[in-house]
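Read through the structures below before going on.
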Structure I
């Protein structure tokens, strides 16, 4: 391997930071510890990269996720060995399932101590192998620039994902006078495939003979930077669109052809479109079980086309008639360039629009309890649908998916595949650092709030003005809902008998607290959401709230419960 002479002896830790800076990294999220002391010593006087001190390693990984999801850049994390690394595992797994580009540095004991049960030693490479796109253990200081460059490239290209680098303490301490050539040399790695014209023409030919097509808009549209091209394709051929959770924002909710989120807590119009369609075009979604819960019935009478950057996803869950392995941006661009095919979907569009009007997401206002749906709807109005919306996981996540009027790419930051409670607050911090001029609002339940609320310490410490909307139902709402619906109302360990005083918690972190419990003054009270300061807005709601409509597990998309039809003669509410 070619060697490159350095101007002066340089430590491994300095090489890490210099390489990251050359790659364009501006922010690192981390938490120090013994095995990472050499790197943190190098950080002390290093200029050009800001370090954000999390309050827990899980918080650091979620902060990096929020930063990456919002910006499209690689999120960088630094944690120590042993418990530091294992604390980061949940965030790494979350990033893996949601295809988030992370570069995670984990400290490790010195090379001579590896495998000898040294203090704070863990087999981090073994632990993270199933939940990373790739991982490394650096054995030579001279190899640091090459491996960091390679890992960064792997994280952000192809199907993005987390890459872990295990850094032994002595490797980061040692000074070297030359390094191995860091030029990329990955002959067996294909950054992305490109669809052929023949494949894309087949997709268009099938479109020309279909009568009831529908597009599933997945998170891949956001990740590939394809939103504008996707919208142009939808407009050109006038194809109705249903969104996955991570695909919200790819087409504005206000758009006539946007039918809303599909799946377990999706809209009637979106789910019925999937049932009635004769042609389903999946763009950047993996047909997960929250959208497709009954494989035997799904797309039984439909032709299925699927464009995805990951070959493993094609045909993995749903039988695919037209599988296309391709970068989505390349495929959509070429679809717009190919010869037009003649289509006429006017009758179909009329049907899906009627379904939108027939059973929209709706709720009844109450005089005694605040409705969470009303809270989200008002926030949507006050922010003009333009805020960066972050959620934790639970009932509030689904209400926010249903009722916020998304209109922008990368607008919803949430934990989709892993469903990680505790994701919300740190992810919002990362999103705000990526988009400092945007209004960043995080919705969180009282359960998830207590998992990572220590990250609130960063708000005043770094001047991060996020709004935390705490939907407080004194319970683990989604767990309780399932127990009430499917376990004969046995609320086993899902209701909190004792909770902290959230006002005192907010005050402890030096942030403003507002408690809202009056539905009559809610509209005026929520106007503070546009203020530019960190705050905790606690919204008290009833314990009896359920997220509806809902497709019970294992049932088909047309077997929804809790539907409310606008025509009273058709009203069905069998929740």
Structure II
């Protein structure tokens, strides 16, 4: 996860925003910098499992041989901040309550974290905390040089109670005596030399870790971001939030160049999409460590538990049976033509595994359909064996493998590489899939003493996971039912285009695209007011992107235009028997997407 930070990045003196769909690992990343984790990391720094992490954290200046050098203060914004917006006060008073509650809780979290870093007890050791000489403007009565942790704790506890009482009163509290603060003053505690433990600076670096910022209302979130940016305290503040915090027009802008809103914005899924090998390595490392820690079965890695090839003896007969079926289909199509004699002869003489020969025959069938469709095929010029090789490539062979799997009920979704692909750059999604498979491995080992999960069972488990994943969409996404209908329509369309006899978009179609001009229209308030049906479409697309159900890629250049490509989440691809490759997409108009979202996709007899 530390690969997310570019080398040479200054982390401790500015605002850093982390955004992602649920389950991408934001909270885990933030908690990595908290006292309890850093103390444990330092204690076990010689452990083989933690050596690499310790080295990276040491290079970042977070920890060294003497112990943690950073004080990370973790605070979740999930608890009742949004309730403040429901009170019958004007916006200024609501803002005062917001910053009052935020200051109180951040102060309390800072005191607890500082004591934890020094292995001291809360609240009995609060007197060992004092404020240094750096000025903190508000509230002057408490945030003054020499104030102790006891005084800060008393002030923050009372303020939190007063604000919570105001919330419980539902706005009936005395407005004149309303508690709160005008700004985010507790950030001053995190300035260097402001917070002392036993008379010395609490840590070399101090860092505020605000999680679940998406639970704030849109107005609260905007205000907090502006205040943190404008204060320029030189304090490191990391904010983690889900994409759902963004308005639809902001969400549709996701994928543009770094620094759209802030210089230090990090979008987790986009980073992993740009570094797929790093993501795969991370997922395999996590899975292998969990597998090796299993009690009921002795395994060294997840990969060792999963069948990864269909070249074994148990699959030979299955593949041998496919060859005459495919050959008969080809001969029926080319009856009376000598155009393909050399190609057919080449396959009849071919040697190799049953799987290789079956794939070659299926590749030939696709090429036959392509040649027959070409106008020049009417001239019946014989095609040479070399022409077959020229027309064959890895993409076409991948399509042939997919077609074989669907036509003859062979497993397709199996092996660790595809497992990582099916995660769609989401750690939680990967752990869910890997967990299902590993549970099956353990059960198989207990019953049969066999710790290998065959390809067919893997395929069945992943199909079941895909079905379950799809069924959860209505409750996990805003406008969930419409999101599901649109995604189903996209999936059905992609399936029809993928399984055309000519495999024109080999290895398959797994997404759609809208023009960048149409995307701009969906962000244009005037356009949406004139076309209210597209406002709903914009909201649905934004919700799908926010939940990582559609993976966006902006400014993709093809056919002389630029496009916003929207790829299906790879786990949804399983539900429609689609490949897991990227690159195959078809352009769509907004009107068609609106109809897909409202009435569903209507299967067409022939697509050109």
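Numbers for the structure displayed
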quantity: Computed -15500 for helix-only ellipticity at 222 nm (-39500 (n - 2.57) for each DSSP H run of 4 or more, over all residues; to 500) - originating structure among I, II; calculated: II
quantity: Comparison of I, II by mean count of other Cβ atoms within 10 Å over residues 397-404 - largest value held by; calculated: I
quantity: For 0.85 (FRET efficiency 1/(1 + (r/R0)^6) of positions 381 and 541 (r between Cβ atoms, R0 = 25 Å, to 0.05), calculated) the corresponding structure among I, II; calculated: I
quantity: Among I, II, which structure scores highest (criterion: Cα Rg over 2.2 N^0.38 Å); calculated: II
quantity: Given 58 for percent of Cα pairs over 13 Å apart, for residues 253-292 alone, calculated: source structure among I, II; calculated: I
quantity: Given 3.5 for distance in nm of label points 7 Å out along Cα→Cβ at positions 5 and 557, calculated: source structure among I, II; calculated: II
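Every number in this text was worked out from the coordinates using simple rules, so none of it is lab data. These numbers were taken from a predicted model, which means no experiment stands behind them. Cβ atoms are built from the backbone, for glycine too; each structure is taken alone.
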